Structure I
C-alpha cells in the first residue's frame, strides 16, 4: 500500500470511529436506544405479540415465528418443517392471488434450525384486508397430493440452486461438520430420500402440533396504533387454538477435530471458510459473538481487512455469525484468485492464530465495542430487519429487555473476559476449514 493512501486511510478510520463513538455516546446510560416504543400484547387466544409503533413509513411488517424448525423433525423426514410452512402459504385460488396483488401485499417464508417463519409486508391502509386473506390461508391450509408433490420438487431444485453458490456450500459444509448428528446438520429442504418418506399425514400432524397459539410468536412494526393492530389480529386469528408446548431438544454436540475439506469446483476463484463453533446461546454469549464477528471481519478496522487492502490476497473478506439455541458458528471468509489460494489460506490462518494466542489490547477492545454498536444499529434500521431481530430474541428466550439493553451488555465486557472468550472460540485444534474451487 502506498504511504499516502495509508495515511488517508488512517484519517478516515479515525473519523469513522469518532463519529460512531460520539453518536452512540450521546445516548445516556440506561436510556433505550430505540426511539419507537416496543410493547407486549397478549391476544385473546393466548398469542404473544411484540408491537413497535414506527411512523417512518405507512407500511406494516408482520412476522409469525413458529417454534420447531429442523429440530421438530426426525432425521428420516428432514424437510418436514419447510414443506409444512410452505404449504401454509399456498394460495388456494386465483381470486385470492389477485387480491394480494391489488393490495401490493408481499409474503414469504423460510425455515431455520429452531423455527420457521412467515413474513408479510403491506401498505398499512390494506392491513385489515391482507390479514384477513393470509389468516384464511394459514388457518385453513390445503395439503393436497398435487401441491405436496410440486413443492417437494421445488425444494430439491432450490437446494441445488443454492448449493451452486460457493458461499452456501461452504456454510452447509461447516455446519454439518460442527453439528453432525444433532438435528442441525442437513439442509432445511431435506433430500430425495427424506422427502420420499414425508406424506400428507406427517404434514398434517406437524401442522397441528406446531401451528398453535402457544407455539407461534408475532412481531409487528407499523405506523398504525396498538389498538388497531390488536383488534385486527384478534379478529383474524381468534380461531387459532392452544396445543402442546414445544419442548426444546437437548442435543449432544460432537467433538470437533481440526480438518481441512477441499471441494472441487471449476470456478474462476476459490472460496475459503474457516469455521469455529460457538457455545449455547444466552445474552452474554450472543453479545461476545457479535463483538468477535466485528473484530475478525467487519469493515476496514477488522483483522481480515489487510488481506484485501494491503496484501491483495482477496477480492472479499468478512466474518459471519450464525446462532441457534444450542450453539452457533463463527466463520472467517475469504474469496481469492485460484493461484493465490494456498497463500491466502495460510494468511487467514495466521491472523486467527495470532488473535487466539495474543488476544487484543484495551484500545482495540474499545474500537470493537463501538463498531459492534454501530453495526447493530445500522443492521436494525428498517422495520423488516428490526422485526426479525425482535422475533429472534424472543424465540431464543433472550427477551425484549436484552434487545433494549444490548449496548449496556456490550459496554460491560472487560478486556480479560473478551480475551478469554477469543482464546476459547478460536482454538485452531477445533477449526473446520473449507476450500471450494479447482484443485
Structure II
C-alpha cells in the first residue's frame, strides 16, 4: 500500500497536462519517397534552414514560410550515402558519408558551390555522429579495423580537412553506443554513452572527452537502462549539467529523465506516465530554461512534444502530433523567431516521407548568448570567434565599447569579428535583431 501511494505521489508531482494549445504549422513534406527521410536541419540565416534528406542524397534550403530551394544533390553512384549535416564556425555545411571507395567527410557553403571531400584514414570510418565545436573543429566517433579486430575511436576533423583519431577505446573503456550521439557539454568537453560489453549489452555509462582526446568515465546508468535498445542523446545545458533520458526507464518503464554533473553525479528527475506519453527520443534546451523533447510514436502513430521544468521538476505534454503531422523521433530546435522547429524522418501527408514543422508555444525571440571567446586575448587586428547560440544576423560587436570591424555571422553558434583600433581590455557585446548580450569574460587587448 505504501509503495503504491509513493508511486502515485511521485507521478502526480512530476507530470501534468498543459492547458495552453500551441500553434502547429506544417512547413514542408517531401513529395516522393525517393526525396524523403528528412533527418537534419540547421538554421543558417534567420528564418532559413538547410535540410538534409537521406533518401534523396540532397541538401536544400527551406524558409519558415515554406520556400524551397535546392542547395546540393549528391551522386548516388557507387553506393554513395550522406548521413549527417551540421554547420561549422566557418559558415560551411559539414557532414559524413560513405561510398564504395570508403568513408569521408564533406564540406560546402549554403550556396551549394565548391563541394570538398576528405577521405578517412585507411581502415577507419565515421559512425555518423559529427558535431561542431569551437574554435572551428568537429568531433565524431569512428570505427576501425586493426588486423581482424574492430575498434572504436574518437576523431577530430579540422576545417582544413585534417582528420585525427585522438583516442582509441581500450576494451576496458567500453563500446560507444551508435544511437546516443555525441554532444558538446559543460566545460567544452564532449560526452557520449557506452556499454561495458560489445553489442549494446548493459551496464551502460556516460563518458567524456576533452578537446585534446583525454577519456574519462563519468557515471553508470541505473538498471532501468537494461530495458533500452536505443538511447536518447545527451544535451548540455545553461545549468552547467547534462540532461538525458532513458526510453524505458522511470517508475512505469515508459521513460525517465535524469541529470549528470560534469563530475559524474547522477540524479533521476522525472518519470513519464503509465499511459499517454512514453519512450522519450530527443531533448533540447530552450531559452526559457526548460527542457523540451519528443517521444517515439505509439502504435497509433501519435508522438508527444513534452516540456520539463528543471526547477519545479514538472513534466508536461506540450503538443501531440498525429501521423499526418509527422512521426517522431523529432529533432527539435528553437529558431531565431522563438518558435520550435522539428524535422521527422517519416510521417506527414502522402507519401509519409517526413515533415518539417514549426510549433509556436509563445517563447520570446531569443537573445544572443556568448559562452566563449577564441582567443580571449590578442592585439588590434586579431580575428576573434564568439561562440554561443542565437547569433545569426549579428549587426554589431564591440570590444569594451569600441565597434569591431568585419563582423560576420558564420553560424547560429558563431560570429567572427576583428579587434578594432582603439579597443581596450574589457567585455565584448554582440547585438542581433533580437537584442544584445555582454560577456562576463573580458577580452584582453595586448
Structure III
C-alpha cells in the first residue's frame, strides 16, 4: 500500500484519520530493563519532534512556555529520554508559531542525506516502541492505539513541501505511555522514575552512601558524583531512589521511593517525601511532598503539603502553602481545561505554570490550574482556575507585564541566572494572546 501523509505547518490539527479515542494508561511497576541494553542508531540519523498531532493545548499551562517533549516526567524530560535511548541528537519540527526557537527546523531543508525519526512529542519510549523503531524501514510509520506516532523518512520520501510518502503502517497493539493532560505527568511518574533509573544507572556503581544514613534496599539507591546525603532515611523498598550530581539532602529527611532529585537540587532538613516524587535540577524542596513533579529551578522549601501536583520551572511556593488533593467528600475531582472541565479521578492537587508564585499560607483547592507568571495571594481557598499573569488569586487584576519581567529577573538572580530574549518573547506572546 502506498499513500501520501500530509504534514502541515499548523499546530492544531483536527483531521487525523489515524487518531482514535485514547486508551487508559496501564501503570507497570517494573522497569523494562532490556530497553536500555541496545546499541544506538547510526550517527547520521536524527530525531525531529512534532506537536502536530498531540493537541498541546490540552497540556496547558506547561505547553505555553515549552514544547511537549521538554516536559519532565520521571528523572528526565521526554526529549532527554529519547536522545539517551537512541543515542541521537534531536530537533523540533517548525510549527510557524511563537515557540519556534533555535532547535526548530523544516524537515525538507534539514534532512539532507540523513534518516529522520519524526516522533510525537508526547509519547514516552517503551521497550516495544524501541524494538519497532529498530526494525521499520524508510517510508514506514509506527501506529500506537490508532495514532500515527513515529515516522522514519529520508529525502526520497519527501515528495513536496509538507508532503511525505508513507508506504506502510506498523501497529503496536500493547498500550503505550502518552502525556495527554497535565495530570498524566504525576500519574505516570512512578513508572517513569523506574524506567529512567534503569536507563541512567545501567551497570554503573553508585557513589558510596554514607554510613550515617539509614538505608533500606541499598541496591535501588543511586548517588551521582558529588551528591551529599547525611543522617537521612532512604527507603527504596517500594521504588528506586536517584540522587543527582552535586545534589544535597539535609539531615533528618525521610524519603520513600520511587524518588528522583535532579542535579544541584537540595532537600531541606527534616523533610518528608513520599513516592512517586521528582524534584528537578536546581530546585529546592522541603516540608511534606507526595507523588509530585517539580520541573526545575523552583522552590518548595518550607513546611506545607504538596501532593499529586505538577510545578513548572522558576516557581516559588510560599511558606505554609498547602494544596488539597482530595475533596472532603472523596468525590471525583474536575479540572479546568481549554475545552471545559474534565474528571481526573479522586486525587489531584495543583498544576502550576512556569514563573508563578504563592504567598505564605496560601490554601490551594484540589484540582487547581495556575497559569504562567501568576502572583497568587488572597483569603480562603483559591479558585480552581487562575489565568496567566494574574495578580492575586481572584484573576480579576492582571500582572503588569514589565513588572512581571522584572520580578522574574529578580528570582532568577537568586540562582545566578538571567532571563533570555527567547523567554521574554514567549512571555510577551502569552501575555498578549492567552
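Of structures I, II, III, which gives 29, 26, 15 when Cα extents along the principal axes in Å, for residues 324-387 alone is computed from the coordinates? Could the numbers behind the result be given before it?
Values: I: 43, 32, 27; II: 58, 25, 16; III: 29, 26, 15.
Of the structures listed, the value fits III.
If helix-only ellipticity at 222 nm (-39500 (n - 2.57) for each DSSP H run of 4 or more, over all residues; to 500) is calculated from each of I, II, III, which structure is the one that comes out at -4500? Before the final figure, lay out each step's value.
Working: I: -14500; II: -1000; III: -4500.
Source structure: III.
I have 25.1 for mean count of other Cβ atoms within 10 Å over residues 68-75, calculated from one of the structures I, II, III. Which structure is it? All intermediate terms of the calculation are to be shown ahead of the outcome.
Numbers: I: 21.2; II: 14.2; III: 25.1.
Label of the originating structure: III.
Coordinate-derived values only; no laboratory data. Since the model is a prediction, treat every value here as computed from it, not as a measurement. Cβ atoms are built from the backbone, for glycine too; each structure is taken alone.
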